[in-house]
Structure P
C-alpha cells in the first residue's frame, strides 16, 4: 500500500511540476525550448530510477538494441519532430484556408479540448497501425525489442511518427485550438509518456484506470495477441475504456514475454536498425502481424 501511494504521489507530483513550469514560462518566447529541457531531465530521471529500482534487472543490460534506439531518438525526435511542429500550422492553412478560426475559449478549456482530440487521434492511429498490415510494417519497429526500458520509448519508424502526428495534432489545430493549448497538453502528458517504457517497479494502483502507465503499456508489448492488441492510448487510457481495448488483469501479473507476435518473426531484429527502416519497402513486407 505504501509503495502504491508513493508511486501515485511521484507521478502526480511530476505532472503538477510540469503544470507549474508551463504556467511560469507561458510568456517566455523560449517556452518550447524550456519544456524540451525538462523532457531531457525526465528521461535522465527515468534512466536513473531504472538502475535504482529495476523491474527486471536483465532489461537494464543491452541486447544490441541501444544503438538503434539512440539513432531513432536522434532521427525522429531530434530532427523530424521539430520539423513537423513547425510545418503543421502552415499545412492546416494550406488545406483549410477558410475553415480555420481561433477557438474563443479560455486556455484551460482549450487544453481540455486538445487533450480529448489528441488522445483520440493517437488512439485511432495506434489502433490502425495494429489493424492494417501496411501500417503494421511501420509500427513493428517499435515492438521489435524484447525488453522495455526508457530509450526504446523513442524507437519509431519515421513514417509511423508522421502518421501519428497528423492524426493527433493536426485536428486540434484545424478546430482552431491554440498552439499553446497543445503545448500545455504536451507538458502535462510528458511525465506519463517518458515513464511509459521505463524498467521501474512502480505500483500506480487506481491511476492505471486513468493514465497509460508503464504497467499497462507492458501488456501492449506482449507477444500474446490478446494482450498486445490492447491499451492503445497515448498518455491517457480514456478511449481504451470507451472502446473496449483496455486491459488490466485484476491479479497483478506480467506478460510472459515482450516483443513481436509469432506471425511477425520475419521482421528484422532490433540490431538491424537500417534494415528495419527499409522493411516497409521490401518484398517481404506486410505479412500478417
Structure Q
C-alpha cells in the first residue's frame, strides 16, 4: 500500500468556544478524498470530523479554556491513509463572562435571543418599534421591549436600507481601576453580509468590529442550543481601556454602517477580578 503524504505544519489557535486548525495541504500529485481530524479524548484518538480543505474549526467547546491535542490524517481517493501528523495542542479561550464580574448587560449569554424585543421573528416591525433605533439604559430599560434582537444594517431593505445604531447606557460609581471588557455574543448573523460596526465609548471611536457570517436563520429562530439548530453563533470580546470611562453615566454605541443584520445573544460589560 502506498500511503499518502503525512500532514505537516499543523497549527491550532483558540478562540471563544472554538479551536481553529490549519495545515499545509498535500501536493496536487496526491488525489485527496479528505483529511480526517482527530482529538485526543480520555487517552484515545477520536475522529472529530472530515474536510476537503486544509482547515477545520472545532466548535461547541464551552467558555472555560481547556487544552486539547489534535492530529490530522490524509485519506486519498483509493482510501489509503497517511501516518498521522505530529500532534498539536490548542486551548480555547476563557470568556470574560466566566473570568470577569458583570457590570452591565442585556441578555442572558445562554445561546438564545428569546428574551429580547421582537424575538423570534418580528424583525419587520423594527422601523415602527424603533424609529430612532435602540437606546437602552441598564437598570431602567427592559430587554423584552427596549433592546431589539436584531441590529440591522444598510443592506436590509426591511429596515430602510440605512445605517442603524444601538446605544447602551450604564452608570459607574467611579472610574474603574482596571480595563473593562466587552462581551458581544451573537446567536447568528447574515450568511454573506454580516459586515461590521463601529464601536464607540463615550464619544471616542474604539475600533470597527467585524462580524462572522452566520446562517441567515437567526431572524426567525431564537435558539442556537438545541440539537441540530441551524444557527451559527459567534463571539466578540474586546478589552476597553479604563481611560475611556467616567464616573456617572457611560455610553457605548454600535454603529452598523456596513452589511446586513446581526442577531444578539447578549451584550455586556465586565470588570476584571
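Laboratory data are not the source of any read-out in this text; all were calculated from the coordinates shown. If you're wondering where the values come from, they're calculated on a predicted model, not measured in any experiment. Cβ atoms are built from the backbone, for glycine too; each structure is taken alone.
A few notes on this one:
- Structures P, Q were compared on relative contact order in percent (Cα under 8 Å, 6 or more apart), and the highest value belongs to P.
- Structure from which 0.10 was derived, FRET efficiency 1/(1 + (r/R0)^6) of positions 40 and 168 (r between Cβ atoms, R0 = 30 Å, to 0.05), options P, Q: Q
- Which entry (P, Q) yields the derived value -500 for helix-only ellipticity at 222 nm (-39500 (n - 2.57) for each DSSP H run of 4 or more, over all residues; to 500): Q
- Looking at distance in nm of label points 7 Å out along Cα→Cβ at positions 48 and 136 for structures P, Q, the greatest value goes to P.
- Ranking P, Q by FRET efficiency 1/(1 + (r/R0)^6) of positions 8 and 200 (r between Cβ atoms, R0 = 41 Å, to 0.05), the structure that comes out highest: P
- Mean count of other Cβ atoms within 10 Å over residues 32-39 from the coordinates reads 19.6; which among P, Q: Q
- Origin of the derived value 52, 50, 35 (Cα extents along the principal axes in Å; candidates P, Q): P
- Ranking P, Q by distance in nm of label points 7 Å out along Cα→Cβ at positions 16 and 184, the structure that comes out highest: P
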